[in-house]
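Take a look at the structures below.
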Structure I
Amino acid sequence: MRRAVCPGSFDPVTNGHLDIIARASRLYDVVHVAVMINKSKQGLFGVDERIALIEEVTADLDNVVVESFHGLLVDFCKQRDIPAIVKGLRAVSDFDYELQMAQMNIGLSGVETLFVPTNPAYSFLSSSLVKEVAQWGGDISHLVPGPVLEALNSRLRQR
């Protein structure tokens, strides 16, 4: 069985993330979406909320499993016998950082990293940018799935 992981914080999940997850799901039998737990960072959404949103917006992808992880991604991979990490690249600056991570990961555990170029429609997109635009009342409806838009607007109204 061919397995891969798409890791990230997904705070919140964007259409760019979903594009990479969907493309990976066509290449692998099982795609684990690994939602990172970073206790030193306060995200807009809790880990359980992020998992629920990703599960909702990937419900049509029957080979996607959404889980959280804490610690080294390669340990997550070893525990689940996942030989590959799939990462989307938006720009050359992403490549510089991700190449170092890929080299570290293969050196630590033999886990390969596959880079998928982002769809040009999402080359500028990040969760941070989505949150910033939304905080100032900008239209992000074309950048995130409907359930994420609703959750994001609701959370920002609470603040």
Structure II
Amino acid sequence: MLWALLVAILIGVDQWTKWFFLTNQAQFHKVEVIKDFFYLTYLENRGAAFGILQNFRWGFIIMTLIAVGAMIWYFVKNRHWVLRTSLALLIAGAIGNLIDRVLRGFVVDFLDFYPLGYDFPIFNVADICVTCGVIVLIIYLLFIYKEPEKEVTSSHG
């Protein structure tokens, strides 16, 4: 139950921030937060990460529904808290952007960074959830997960 609450809170924060930037979009064109590094910029993204596959809305919706279904199944099947944290973050991020694609036809992005002068793609809270979920999943796979030991059967014959 705590996991569902975490997912719901993350989706809520994602949707609230997107609603705020959508309803106030005219005010957010490169609003400086930290000079030459961080800005708030409203953007309608009709593609995936880094703006790839523009206008592939229904493909993203179908793939997201399949991926979320698989992650929920894996979440229920496995009890390790690190894996579950990863999946909760991934599920929240996927659903957050899915809601945008279904209701609006695009994903609202607004966090605009320029690390070391590089114009990084604009993103949102759901994208942060997905990124953190992937990082936690990599940590789980590299340092925690152990392959189940196979039973050795002897065949004396």
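In terms of distance in nm of label points 7 Å out along Cα→Cβ at positions 44 and 100, the structure with the greatest value among I, II is I.
Each of the structures I, II was assessed by Cα Rg over 2.2 N^0.38 Å, for residues 28-107 alone; the largest value belongs to II.
Here mean count of other Cβ atoms within 10 Å over residues 20-27 has been calculated and equals 12.8, so which of I, II was it run on? Write down the numbers at each step before the final one.
Working: I: 18.5; II: 12.8.
Label of the source structure: II.
From I, II, which structure was Rg/Rh (Cα atoms, Kirkwood Rh) = 1.11 calculated on? It must be structure II, since only it matches.
Figure out for me which of the structures I, II the number 0.75 belongs to, where FRET efficiency 1/(1 + (r/R0)^6) of positions 76 and 132 (r between Cβ atoms, R0 = 25 Å, to 0.05) was derived from the coordinates.
Structure II accounts for this read-out.
Consider the structures I, II: one of them gives -18000 for helix-only ellipticity at 222 nm (-39500 (n - 2.57) for each DSSP H run of 4 or more, over all residues; to 500) as calculated from the coordinates. Say which. This figure was derived from II.
Only the coordinates and a few stated rules stand behind these numbers; no lab work does. Here the structure is a predicted model, which is why all the values come from computation and not from measurement. Cβ atoms are built from the backbone, for glycine too; each structure is taken alone.
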